[in-house]
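**Student:** Structures are listed in the sections that come next.
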Structure P
Amino acid sequence: MLGLKLPTDPRWVNLAEMDLEEILTDHAYCEQKAATSCITLIQKYPDKKRMVEELAPIVTEEWGHFRLVLQELDKRDLELGYQRKDEYVNELRKFQVKDGSRDSRLVEQLLVCALIEARSCERFRLLSLHIADDDLKEFYHKFMISEAGHYRLFIDLAKHYGDPEKVKVRWQEYLDFEAGLMDRIAVRGDRMH
């Protein structure tokens, strides 16, 4: 369904569960950044009525997810650490085509958001299936479902605001780029991406 061309290295879940404080901290900030990204899109493109209407509830949902992760940290007597640079997201942003029309720049941003959500969904699925802690399996299963819906929404919005055939071609270019990126980024258990 997600179309990702390179699955996550199977060692990732084992690395992630070695230090739950680190992975939960990174997860919390990913949720915060997702809410911020939606707010930024709304601020930059207030004239895109459909997008504004569909992203407004996502802002609330993502911020709610941030709070859920904070609660999970607290429940486990863990601390929210400091935010770190996200090499994965930064590399995806470098791949964006930044010139062109306003609508084509919007499509690029929507595709980056879709790809981040797709990879997050895949990672949450792995955690929901393979992490040893049963409570965290259920916790991450809920996030997996949510991220799948967000991925689909961003793809649909990209097709709505861009030429669907061109979006389809560009999406494949993103998937190819992301596979290469996943192949060269070190497998780290303290990062969601």
Structure Q
Amino acid sequence: MSSFEKSKTTLGLEMATDPRWVNIAEKSIEFILTDHAWCEQKAAVHGISIISKFSKFPKIVEVISPIVAEEWGHFRKVVKELKSRGFELGHQRKDEYVNQLNNFIRKGDHVHKQIVEYLLSFAMIEARSCERFRLLSIHIQDPQLKKFYHDFMVSEAGHYKAFINLAKEFGSEEYVMNRWDEFIEFEAEMVKKIEVRGDRMH
């Protein structure tokens, strides 16, 4: 096991991304920006879906509505960056990371537990995105993209915390954090098996 695999990230993720991923990503910046744009679009859509599904809970609407607005703003920001570099928004690609994570969500009849599952899944995606934005903000050679991804890193860290805190509104802190530990363990094993690609944000 390499050194980057051994240490937890600052977000508590068990598996840190190999910094060499940045070197691969910046060789195909058009594709990483395209994938990033679609990730932001899907985050907004998923947020709207949760609001629609659980609209009877005011806290869901209160917390997630501004996140949806911010994610859609991020989508527009990334599309603008693509355009400024002479690129167009390409086709959406299959997101193996999110699909596998969704399979880890427990199904059940208890609505509060179901909400916790969705929120922890969202928190995990935001945490991994934040971790990779941080790598880009530090290691990418393009000065403009360093700043670009630093701003995204800060925003995603806020979303990650918001989802974790919101989950605690629907389950005890002990239950939520124990389940979060299970998400972390599952995600670490999942990341080990997913091919590292420079045209994917996850």
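**Student:** For the read-out FRET efficiency 1/(1 + (r/R0)^6) of positions 17 and 105 (r between Cβ atoms, R0 = 41 Å, to 0.05), a value of 0.60 was computed from one structure; give its label from P, Q. List each step's numbers first, then the result.
**Tutor:** On the way: P: 0.60; Q: 0.95.
Structure P accounts for this read-out.
**Student:** I've got another one for you. Quick check for you: by distance in nm of label points 7 Å out along Cα→Cβ at positions 49 and 137, which of P, Q is greatest? Intermediate values should be presented prior to the final figure.
**Tutor:** Values: P: 4.7; Q: 2.8.
By distance in nm of label points 7 Å out along Cα→Cβ at positions 49 and 137, the leading structure of P, Q is P.
**Student:** The value -26500 for helix-only ellipticity at 222 nm (-39500 (n - 2.57) for each DSSP H run of 4 or more, over all residues; to 500) was derived from one model only; which of P, Q is it? Each step should come with its number before you reach the end.
**Tutor:** On the way: P: -26500; Q: -24500.
The read-out comes from structure P.
**Student:** Same structure again: For relative contact order in percent (Cα under 8 Å, 6 or more apart), find whichever of P, Q sits highest and give me its label.
**Tutor:** Ranking P, Q on relative contact order in percent (Cα under 8 Å, 6 or more apart), first place is P.
**Student:** When distance in nm of label points 7 Å out along Cα→Cβ at positions 41 and 113 is calculated for each of the structures P, Q, which structure yields the highest value? Walk me through the numbers before you get to the answer.
**Tutor:** Details: P: 0.2; Q: 3.6.
Checked P, Q; max of distance in nm of label points 7 Å out along Cα→Cβ at positions 41 and 113 sits with Q.
**Student:** Out of P, Q, which has the highest value for distance in nm of label points 7 Å out along Cα→Cβ at positions 33 and 129? Mind dumping the intermediate values first?
**Tutor:** Values: P: 2.5; Q: 1.8.
Comparing P, Q by distance in nm of label points 7 Å out along Cα→Cβ at positions 33 and 129, the maximum is at P.
**Student:** Consider the structures P, Q: one of them gives 1.02 for Rg/Rh (Cα atoms, Kirkwood Rh), for residues 65-168 alone as calculated from the coordinates. Say which.
**Tutor:** Details: P: 1.07; Q: 1.02.
It must be structure Q, since only it matches.
Where a number appears in this text, it was derived from the coordinates with a stated rule and is not lab data. Predicted model, so just to flag it, every value in this text is computed and none were measured. Cβ atoms are built from the backbone, for glycine too; each structure is taken alone.
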